[in-house]
Structure P
Amino acid sequence: MEKPQDKVKEPIAGYGHYSYTDYLSWQLDEMVELIRGRVFRQAAAPRRLHQEISMVLSNKLYEFLKGKTCKVYVAPFDVRLPVSSRAPDKINTVVQPDLCVVCDPEKLDELGCLGAPDLILEILSPGNNKKEIQIKYEVYEASGVKEYWLVHPDERILLIYTLESGKYRPSRLFTFGDRIRSQALPGFELELDEVFGEL
């Protein structure tokens, strides 16, 4: 006979208060993220421009980080952001950034990353802009992510938020012809013509 605790609690987007323990029990065909206990479903597969930008940026980061302690990871890759406890039933935020760089090996385990990555990069897609620009921004800032990059494929622009004294400071908008530098990854530079030039 099935016991109540054996039942898998199915997530309802935007409702409830779920934990990482719940998240691990779900058997879904779609990617979901858990932010402050609420479920956010991915509306559709990423568009072609999104994928092309992700590939270019992940390759650039991978080449730069070869032989270094820091590692780059591409979605789907679970990043658990604990607030008061690292216990699975107390963690209520699990995100899957488009790209993230983790420099502390102690944060990595077989399930992904436990704690704030040093750099997170999100590529905007139709339908998720509020989640990336507002909701994730607040979570990443509060969790201590050192740098948060937002890329807008259609506009061909990139914005960098750098954590200073617990608050994000925005850069100017970068686009064609600009060379960007990372404070979280000293020495990493990127020509945006190489990112946007062939799109």
Structure Q
Amino acid sequence: MTVSRLLVMGPQGAGKGTQAALLAEWLGVPAISTGDIFRANIKGKTELGVLAQSYTARGELVPDSVTNDMVRSRLSEPDARAGFILDGYPRNAAQVGALDEILADLAEPLQAVVVLTADRDELLARIAKRAQIEGREDDTPEAIARRLDIYEAETAPLLAAYRERGLLAEVDGLGTVEQVAARVRDAVQAK
């Protein structure tokens, strides 16, 4: 069985977006990032974008109801039928339940969860560098610290649930992009 429906998880700055894109290319399925969708809406000043920005500017996360509906819609699109890589979702227990319902409705079970691990100081340095390069106003030191704290409190505990289901693969997120990508591919092939 080829693994084609999976999550890439980890704290901000761990390289989820980069690795999800590489993994999606390797598997021939779309990488679906809630963060990219929110940023596109913010840039386009859509109703959702204005609402999302009101949360992200304070270093808070967008409410589950908005995120769940967006993910349900995106996973029902034709290009996701062959599989998908979800990046940035789920981030808490309620979203895990929502994702389970979405996938049950689609009759497409989750096959693997890859979590990228990295030291907090390394994460802070990576995000600060990204903020300088990309000019992202949502990457202030305060917002970064808040999002890492939220990850530790809400998202990290989900890993135990996925471990119990036999879906979790932990991958060291430190090293070159190519080194991490090779470790991610090896972890997915082992599933």
| query | For which of the structures P, Q does the calculation of Cα extents along the principal axes in Å, for residues 53-156 alone return 40, 36, 21? | reply | P
| field | Which of P, Q leads on relative contact order in percent (Cα under 8 Å, 6 or more apart), largest value | value | Q
| note | Comparing P, Q on Rg/Rh (Cα atoms, Kirkwood Rh), the highest sits with P
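Can you tell which of P, Q yields -5500 when helix-only ellipticity at 222 nm (-39500 (n - 2.57) for each DSSP H run of 4 or more, over all residues; to 500) is derived from it? Spell out each step's value before the answer.
Working: P: -5500; Q: -16500.
So the calculation was done on P.
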| message | With distance in nm of label points 7 Å out along Cα→Cβ at positions 117 and 173 as the yardstick, tell me which of P, Q scores highest. | response | P
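Read-outs: derived from the displayed coordinates by stated rules, not from any lab. Values in this document were obtained by computation on a predicted structure and should not be read as measured data. Cβ atoms are built from the backbone, for glycine too; each structure is taken alone.
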